[in-house]
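See the structures that follow.
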Structure P
């Protein structure tokens, strides 16, 4: 894999990153109707980018991955941070880039004094998160697609 750089995002990069997010989601074989729904919610938050809560991985000027976290919030047991987005370009899946971005999210959560990183995952990504050390808690109903269940996981930081 060519050299990868992790950088904060600038507004002129948002469209390329959002397109990569959708290519990553489509990798799992979702149909056009599901992808149209996903496009409405799977987008980089410009505020997260400007506040340093999002980071992208780049290779030869192209986005290969993205991680975005929430601001800290009160949860049972102390402060928590949500992993809002973690996506890898299909051509970079299996390269270790997902682990690099996940580790960045964990580090950011720790720096925010969070006790836990929460993850509402795509069912296809559950195995990745458990391999990274997160614990499956329960399936929760999708707010976007009635009848679809999504894994809720947490990664304890202390």
Structure Q
């Protein structure tokens, strides 16, 4: 895992930096205060507030290390060719079977979020989209069978 770059859009990098700043600043201070209050309750062996705060602290510190590694190894990509799908592209697809339009942004795995229509270039659809041009038909194998899309637009 060491040395593997993290592919991000400029927006994705900014979000990671924002999250890191929040965790290292206000969130650490809040957690320190929670620990201080929990310690004041006495006997730490049976102090659920203390154990909960320590668990949260361990999770937060792990997340901070993860974010620092991702930012350190980040490679920000921009769509250099607006006529071809690549990381950072926003695409409008026509789902041929259901006759509906779908819009996705192709991003790196670290910022993929299907609920916000951000798909990884490593996903089955992302792999099929990469390098395609408007008008191309994209076929993706899924558990339900082959899904066909027409690439309508690259933004």
Structure R
């Protein structure tokens, strides 16, 4: 189980690194657009569109790492007053509910991406980017998030047993 948990942690960290690279790319794209407009009175014509794609990808790829590092908002008014074992039990129940929600999100993002692929949908901007290429990060990020929640459950069950 430790090997699986370590592998999932490495995947989450890889998603976080990729997310960071995408954010730096987003900043670079915006700075390039600003530079070109200010000094040469011209545009890349894709900065607005691709900055949205890069932002979407960075969010989805960073979700799992944020969860693994307890970065998501948690309201613990009630659980802070409970025992460690009870907290562990509540965490596992909440994680199972989270898995159910994430399974639904995964299903819908796969359908969404597949529909874009099947219908050969293109962006309405100048680039006419195939939309499935920009949407594929949603199911990938959701899978990473699911794996992070599974690793969380494994760690909690291991600590409570």
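Each of the structures P, Q, R was assessed by relative contact order in percent (Cα under 8 Å, 6 or more apart); the largest value belongs to R. Here helix-only ellipticity at 222 nm (-39500 (n - 2.57) for each DSSP H run of 4 or more, over all residues; to 500) was derived from just one of the structures P, Q, R, and that gives -9000; the source is P.
In terms of mean count of other Cβ atoms within 10 Å over residues 81-88, the structure with the greatest value among P, Q, R is P.
Comparison across structures P, Q, R (criterion: distance in nm of label points 7 Å out along Cα→Cβ at positions 33 and 121) gives the highest value for Q. Given a value of 2, 9, 13, 16, 16, 13, 11, 8, 6, 4, 2, 1, 0, 0 for P(r) over Cα pairs in 5 Å bins from 0, in percent, calculated from one of P, Q, R, which structure does it belong to? Derived from R, not from the others. Looking across P, Q, R, the calculation of volume of the Cα convex hull per residue in Å³, for residues 49-104 alone that yields 138 traces back to Q. As an exercise: distance in nm of label points 7 Å out along Cα→Cβ at positions 113 and 137, calculated from one structure in P, Q, R, equals 1.2. Which structure is it? Answer by label: R.
Bear in mind these aren't lab numbers, they're just calculated from the coordinates by the rules spelled out. This one's a predicted model, so the numbers in the text were calculated from it and none came from an experiment. Cβ atoms are built from the backbone, for glycine too; each structure is taken alone.
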